[in-house]
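These are the structures, in structure tokens.
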Structure P
Amino acid sequence: MRGLEIAEKHLGIAELSKRLGAPETTIRAWRFGHAEMPEYKFLRLVDILNELEPNWADKAKPG
């Protein structure tokens, strides 16, 4: 999952794990598609991404 990759790049796996409240192994499983991320964790990830770069959603829109 691209969002996890971006957040991990900015925060590191340990900090991302702390912020999502999930073990590092679970985050890796989500990232590589070996497990499904619960909706409430996904929404928390969106919040984290928004904290990292508030305009990320605008940049994703086609131009």
Structure Q
Amino acid sequence: VVTLLRDKQLYVANAGDSRCVVCRNGRAIEMSFDHKPEDPKERGRIEKAGYKVTSDGRVS
């Protein structure tokens, strides 16, 4: 996870199953999502790039 705070704007980047969560007023706010091949949106991105997701969740 990488974050950058610039002029009151927070930028977040993550890879894999690393997450960024911010606490605001005592509440947890998710700032990122997992990049897992099991997720339909992520699987689509992987396949669009020309790769395949194996039955055990690996990318080949």
Structure R
Amino acid sequence: MIRIHGQEPIPAQMWVLTPQLWEDVLVDYGFRVEAVDLLRAPEADNPVVVQLVRARRASST
């Protein structure tokens, strides 16, 4: 469910990939992963975690 303040929850299918799986997928498509950061909500009771994946297209030499 996607919850937006002041609105009814929206049902949604979501796929949550592990950092390693993201890296594997990106490498398969020609990218080089530079970093993966897990950004957590500042409130202790908020379980939200966002993955920030930084990648660049690998050089074709």
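No value in this document is a laboratory result; all are computed from the given coordinates. Being a predicted model, the structure only gives us computed values, none of them experimental.
Given a value of 20 for relative contact order in percent (Cα under 8 Å, 6 or more apart), calculated from one of P, Q, R, which structure does it belong to? Before the final figure, lay out each step's value.
Details: P: 39; Q: 20; R: 26.
Value 20 for relative contact order in percent (Cα under 8 Å, 6 or more apart) corresponds to Q out of P, Q, R.
Looking at structures P, Q, R, which one was Kirkwood radius over Cα pairs in Å calculated from, given that it came out as 11.9? Answer by label: P.
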